1. Taking FRET efficiency 1/(1 + (r/R0)^6) of positions 50 and 82 (r between Cβ atoms, R0 = 35 Å, to 0.05) as the criterion, which structure among P, Q has the greatest value?
2. Comparing structures P, Q by mean projected area of the Cα convex hull in nm², for residues 26-73 alone, which one has the largest value?
3. For relative contact order in percent (Cα under 8 Å, 6 or more apart), which structure out of P, Q has the highest calculated value?
4. If Cα Rg over 2.2 N^0.38 Å is calculated from each of P, Q, which structure is the one that comes out at 1.65?
5. Give the label, chosen from P, Q, of the structure having the highest value of FRET efficiency 1/(1 + (r/R0)^6) of positions 10 and 66 (r between Cβ atoms, R0 = 30 Å, to 0.05).
Structure P
Amino acid sequence: MSRPTPPTYKTRNWRAYNEALKRRGSLTIWFDPEMIWEAVPSGRRGRQQTYGDAAIQTCLSMKVLFGMALRQTTVFVESLLRLADLDWRYAQKLVTAIIRRQREVA
């Protein structure tokens, strides 16, 4: 038994078709500039946390959403913040912070 042939479509409005393809590949991510990336001091003895829960949750969300490894995720988020002209220090320590805190934040 042969398969039915799929219908063929003829594009008549190439400008609208091209714009639709561009919108389909567009990705927009908003970062709130008032979001606190650094952790609030706990007042307890010992080394204080560098990153707040919001920073860890953002990175973990990007990791799951795009299926990336942790190091790829941190570089990805760092580049997004750089594109948004948001200051983000201590990016080198983020991988270790995510590994240690992902269970308590999630």
Structure Q
Amino acid sequence: MTMVQINASQSLDTSQHPNLDDIQIELGNIQVRFDGLGTVDYVIEFAVNVIPNLLRYQIMDALEKPIKFKIQETLDQINIERMIKQHADKLDSANGLQDLQFL
């Protein structure tokens, strides 16, 4: 099971872009099934299944930084002031933010 938790913030100064404060990615067990080589299957499965699981946290830590960078690039393209002006009538409605799509 994979879990992704993202913390973002937005300054009250709407000329500022949203900021991605933190991203945490948790990856479940990595498993591979191999078939066709008899007893060699067990050796290959062991190597392929054990090594990535031992390195899982290092792998996820290495991936978090480029993923965070790409998400922040997308957030930097959001113009909060323009969005507020475009959707002011929706923001004032009873449903508020429920009907808005930001990206």
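Laboratory data are not the source of any read-out in this text; all were calculated from the coordinates shown. Since the model is a prediction, treat every value here as computed from it, not as a measurement. Cβ atoms are built from the backbone, for glycine too; each structure is taken alone.
1. Greatest value across P, Q: structure P.
2. Numbers: P: 4.5; Q: 4.0.
Comparing P, Q, the top value of mean projected area of the Cα convex hull in nm², for residues 26-73 alone belongs to P.
3. Top value of relative contact order in percent (Cα under 8 Å, 6 or more apart), among P, Q, belongs to structure Q.
4. Values: P: 1.65; Q: 1.69.
It traces back to P.
5. By FRET efficiency 1/(1 + (r/R0)^6) of positions 10 and 66 (r between Cβ atoms, R0 = 30 Å, to 0.05), the leading structure of P, Q is Q.
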